[in-house]
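What follows is a set of structures to go through.
A short reminder: the numbers here are calculations on the coordinates, not readings from a lab. Keep in mind that what you see is a predicted model, and the values were worked out from it rather than measured. Cβ atoms are built from the backbone, for glycine too; each structure is taken alone.
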Structure I
Amino acid sequence: MENVKVLVEALPYIRDFHGSTMVIKFGGHAMVNEEIMEKTIKDILLLYFVGIKPVVVHGGGPEISEKMEKFGLQPKFVDGLRITDEDTLEVVQMVLDGKINSKIVSTFIKNGGKAVGISAKDGLLVVAKKKTIRKKMGDKEVELDLGYVGESEIVNPEILEILVENSFIPVISPIAADREGRVFNLNADVVAGHIAGALRAKKLIMLTDVPGLLSEPDNPESLISRIKLSELEKMVDRGTIQGGMIPKVESVIIAMKSGVEKAHIIDGSKEHSILIELFTKKGIGTMVEH
């Protein structure tokens, strides 16, 4: 009976979500731990088989750093962005497109899903431009060159729409190119936000290694389960959002200002976190709404 009650509780959500597109940013332990990855992919496939159209975006920071060190390259970061020279870019593409993307796709296939691996440069899905940042150095503000680090300039979702409408699950790595064919490494969180916005997705789901958005960054018990977009923007302005949560919140704001209905920030290392968040009244992480 307990199982039946769970299904009955989920029914209104399944009915509401049927036929809708959801963009899922794969990250944290859900990506680096093979057991958690497989369980997460099975949960995404459950969404797929009840009529939801999932689009998956992934990063791969820890694996890139590990591979760089094997090649004698020292990872360097500025404000959480990896400084990417030519050698580093080669490793980034090797890990993201060659290893992680392929692993996620093959795990989908193994569990009965029709997944297709692409990078953000395929079909000019994301047209990139070089990203620069300005930092205060003493009395002067200087522009820092991060190498082959890019940001989204335009998103052309046609390739994703073709795949999704033909019952494929796109799995996207954040490697994009500009119109001259120069390749750039982009932040996967922000790419997910831009893609969700371009697709007018019903939901953007960010998988992380923390319970969700916290009112006190060092206190896991201070989870904010629901928050309005306007309040989230105020938190950003106050400097409450810190560290690795900054690009995730930036992604949520980009997506929702582009027409995404709701966004969720959840702990991907917790078993069935996606299903609990989407199909139960209480949820498990943070839901951002208009």
Structure II
Amino acid sequence: MKYPAYLLSICILLFSASGITKAQTNSGEPKVVLEKIWESPDLLTTSESVCYDSKNHFLYVSCINGNPTDKDGNGFISRLSLTGEIITLKWIDGLNAPKGMGIYDNKLYVTDIDQIVEIDIEQAVIAKIITVEGSRFLNDITIDPNGAVYISDMSTSKIHKLNKGIIETWFDDEHLMGTNGLFYEDREILAGTKDGIFSIRIENKRLWHLILDTGGIDGLEADGNGNYIISDWTGKIQLVSTEDDPIILLNTGVNAADIEYIPENNLLLVPTFSDNRVMAYELIEK
């Protein structure tokens, strides 16, 4: 996510009461309809990221509850139902500024400024904290099928990797300066930057510019149909691809942080940061 100066006032996020948004192709024909399904209570203080637990059918929401760089111990993780009820507001607390999340083998991995927090989901406890030396603003997480955790550092051009308890700087390239959203797909790591989406092949670290001219990217998800859903700090959510021009699905005018998409439910989950809640939309293909 791109954070403005802390003295800059943040407007409150207002979503359309109707809950219906249409995205159009270049021909003007509707391609996708977003239908608002629910919104959570506004207790998710500075809600930054949503992560779906497909095994237990819960949603986890990282709540900074303060400034994104402050080591204040105020941050927490909430657990929600798939219909937006807050099951446990402070399921895990005592964090600083939790942001991106990912799940593997019943462990929830969370970035926390310059650390990776490993949470045992079944026990609901912090199992391990891994410091990432030299990091400054760890942000998003994606995990490959073998359990390797990839972490973006928005303040540098680096992507770090946590594998079998060992942390390393996996990739460092000036093209990735300001990288936020990460997504694993087909033996590649996709990285969302201010210049679009880059793809890095895991086996040989070949880098190429996959999609240009998207604007800044916070959340990055695949829709399961060869397209990608991206969010940005200004509040836009777009559908982008290598074939077509970007399509604006939603334009809130304020914040849309690190989104989650559940393809089997066609469910798009939008954390609203300063609005302290999560909004859920059904993505309907036309």
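Given a value of -11500 for helix-only ellipticity at 222 nm (-39500 (n - 2.57) for each DSSP H run of 4 or more, over all residues; to 500), point me to the structure among I, II it was derived from. Intermediate values should be presented prior to the final figure.
Numbers: I: -11500; II: 0.
Here the read-out was taken from I.
Could you tell me which structure in I, II was used to calculate Rg and Dmax of the Cα atoms in Å as 18.7, 68? All intermediate terms of the calculation are to be shown ahead of the outcome.
On the way: I: 18.7, 68; II: 17.4, 52.
It must be structure I, since only it matches.
A value of 16.9 was computed for mean count of other Cβ atoms within 10 Å over residues 259-266; which of I, II is the source structure? Let's see the in-between values first.
On the way: I: 22.4; II: 16.9.
The structure behind it is II.
Out of I, II, choose the structure whose coordinates give distance in nm of label points 7 Å out along Cα→Cβ at positions 51 and 267 equal to 3.3 when calculated.
On the way: I: 3.3; II: 1.7.
Attributed to the structure labelled I.
Can you rank I, II by relative contact order in percent (Cα under 8 Å, 6 or more apart) and just name the one with the largest value?
Numbers: I: 22; II: 19.
By relative contact order in percent (Cα under 8 Å, 6 or more apart), the leading structure of I, II is I.
Starting from the value 15.8: which structure in I, II was mean count of other Cβ atoms within 10 Å over residues 107-114 calculated from?
Details: I: 15.8; II: 22.8.
Only structure I yields this read-out.
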